[in-house]
Structure P
């Protein structure tokens, strides 16, 4: 049943607009779609509207108006440094006179007073028989960059607003600087001494190789905390938390305790045959390797807790980040119970855990594991220099993970993030994670999102933000409905951009927004305005029907031939990705044949126009050269393309039936370090 042009649902449409829920949107086919009434009601309810059915919409609108106009000031506001900033006030008309006391808290608190009658009026409304007016409060110029707190007090009451004072643009290097780097998932990077999958020591060695050949960056997939027992979820894009690292990648042999901890060394020696078997396997066995590594790390943790100096170092880290202690207890309770928090009882579900709920040794293990993970990443970043590490911030977290348990009000638990129907996923995609609640984030100045950024930028010189369009809008699917029945919910983009810009400048880090696929033009326009680089992927940019076969590479981009979600170049060249689409029943044989003919025509034109040999290695080299010669600020090389790998690291739309996130690179680290430089000259 359509909401549009239906007078019965006019209040529901108005309520949806008030809560920034789209009742009409374009899908991946560029066709307009309308979500069902059921979906709209479910999403509005998740956003906090008092609604159970469409008939409640009119009353819910009154409630929304009452809440909006009874709020003296918004919970969050942005002050860009390149323009005057102001704050909207809403006051009962009879209280719109007299003094307004303002105190802006920062390193140096700033207090001032204004007369409300002197402020310009911008609007008015009649709510519940009471007249309200809207006025604009100018904010001081030259505010310090950061997240500030503004206290307001007048005859109408008190309010507190988080002011996000942001630089006009994110941090960038010199305007003429051009860099290249190497990319490989860390789990796929294995060496003769690794314990099956790569670790932070292997990543440091890859940095050394890249630096020696003129590169400045090494990129990898998210390395965040994960559930590697029960529930087993090793996808780097469904972490147990976006605030903590995955100790799976810690190298026990480079911890301060290793040399003197005889029990840990003996345990590792006793596990040598199992470690050798893990090293020889073509796929990563996450549960087995996690158990083996933990058996050794637990012994190192016990020694650290017996050492007053190391114990004090861990205590300092917990004092700096109190949430670390809560995280350690959460993981210990999860392990003791053998299930995730939605299956717990009160008061544990509500976030209250006692020492009796937990296991002290397990808590200490998790504190130690996070401490040494941070130590090893800090050492790696210092060794790599600037920009060094290129990390990836995933869009969501596991619904049974720490972040949702710790701050349930910050997430929309009754819906799932995803994507609308498109050519490859005709029924849409359900990504299973609980998205951030757009209004809840405003109430604390987007503290959770800010903390996620800080966690990564402490060590990374470049951060890629996955599904960057999510700062503007995100596709929500109510639990229990199919992925095709969702719709977009808009987010406070200005506030999220300012949060990114503040973090970028504070850490001196570059920001890349993943903008692949169907992205509205205004998103890329805003990215350019705030100096957030976009992504350019050659495999998406071939145009066989044009004179120039490859689209121009923009300067404000991180560019490469492909990504972890696309086929390798050799597979693309051979059309193996088309075969995969047939296997997944995304296209039929007739469509596949048309696609194969198109790919063959592209190959023929590349060979003819570029004067290259008709093989994937020659074509790849030619494409990479074109990108390297472009004005792109950053060029990333997927290492597996250097040896014509045909198997993907991930096949979107599939799960554990495919070796997603498990396949090791065909070449070891030692073999990789004997390869020549993929780009023959320095770009800067």
Structure Q
């Protein structure tokens, strides 16, 4: 089998596997394993590409219009990584997200250049069909999810919003919106040959659309609308003499609108809800519309996004040139987090992305990063438009097609991929890129470029591969050896995560020894992963408490010391990681049962955490409790006041403030705090009610 053909098969494997792969034994089931597959296949593709260069005795690298924009963008990411506030995160991505780090970006660009340099134009349609085959499987799984096939497997209400093999409804919707026009374009090509095949592709488009509706993703539907408007507009404009185009547009649009009416969208009810609403009594209708904020889902995602986006802009203002470092939003955001974030329902969630790809790039890679990213996007759009509009206007393409697209005509595919690319730009505005979508983002342009290569560019001049010489064999062996080393390091990285996940499972089951063994093994495989050392420190703290409960002071002291040794390693490896400081404070408070002096370590960790996150209300609240533990009541009150100032609806903080005021004899102020809780936060809070009754009726 020729090397070039193997490379083609590897790309097909990439497009087929990545959307479908998940693995339940890793800490993150979906994105992590998809990223690992990209690492593995990029390494193998690069190795075979180099092997082909060795065999053919030449550098096989085809220039494209996007080379300079890619190099400019990649250069900005390299500089941002070198000056990052957390270099490892910038290299590999935020742990649990993984996608977006410098290594992943390098993989996408290697795959881009590898594609244009090794794949022939006749193979592009095969790649697109592979994407559709993978999409069909994931879509069918998503539809089955809606009907409850795995409703007991996931914590999320997967029947309400499906996510199939993608892990999150918005991620799946972004993929589906990007590929549905590929199915529609396949239908055009198929119709010229076989009407039945054309109907099959229309049916596939319907399946994709139904699945997208089941995700209930607003960003996904906006992306879909963008893709369909772009696709049909360009198809109709470039095929004015083709009357069948209007017919196909009308049929598909009618089907989609009918399905949206039956199934419903995030903005419109389905047909059964309309019927129920029209037949229900006025009393029932009113009852349906009432409810607490918690019951209707808390703060709207739009309001939360506005706050996070403002924080991202503030990060950019403080790191204007190259940002805080690729993929470091989880660390830099909290330094500039708006205080209003404390008042939303997700106030204590960790935000490791800006939930807007462009603001995320602006915050983490600065002005240079976002401008270079914009240049890449504009250049890519121009490449697509050159294939679609410019050639049409200049008359380079034959548009005198009577009934359908000619079999060799690639225009529908260019339009489909351009439309899918535009949908990604839309979904990324309301979210962030994930591994499968990034593959399309970087390889759709590659496919479009390959489709328009001249025959002498896309075909080998020599069809026969000569047997390699001795020197060539040595070079091929050396290449294989390096590839194997890289593959082995990727496997170690992946297996370390499995051990990390096992350690967490064992800890939850109370198997502390097994947990320590697993996380220690993970550290041996990946010694520079800060969260592994942090996890080991937590497990040592649990063991220290066991020894303390058994009255073994030496054992408790030994494991307490080991706790802070590991957490200190984690701090040194990732000094801007707020979660590590939070955990340090948590375990220090726990270990104060072993030795009260550890409460001072908790205080120091929380004070440092507040320097990193000056608007984080929970840090202030916990700090107030540590001050109270060491007997500094004045400081306790000052910090509680600051906590309430940051988060007026912080029930625990107001209750603690009321109790302390009561102990100090200030009953009036204490009563005021308790009444605030019952009136404005939680009318059914039993602790506040009991305390209020005690203060208002002291004789009882």
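Odds and ends about this structure:
- Winner on distance in nm of label points 7 Å out along Cα→Cβ at positions 389 and 485 once structures P, Q are ranked, highest first: Q
- In this comparison of P, Q, the computed figure 4.3 for distance in nm of label points 7 Å out along Cα→Cβ at positions 165 and 197 is attributed to P.
- Each of P, Q could give log10 I(q)/I(0) by the Debye sum over Cα atoms at q = 0.09 Å⁻¹, for residues 69-204 alone, but the derived value -0.47 comes from P.
- Distance in nm of label points 7 Å out along Cα→Cβ at positions 341 and 437 derived as 1.4 - corresponding label from P, Q: P
- Origin of the derived value 78, 69, 49 (Cα extents along the principal axes in Å; candidates P, Q): P
- Computed -10500 for helix-only ellipticity at 222 nm (-39500 (n - 2.57) for each DSSP H run of 4 or more, over all residues; to 500) - originating structure among P, Q: P
Bear in mind these aren't lab numbers, they're just calculated from the coordinates by the rules spelled out. Fair warning: this is a prediction, and the values are worked out from it, not measured in the lab. Cβ atoms are built from the backbone, for glycine too; each structure is taken alone.
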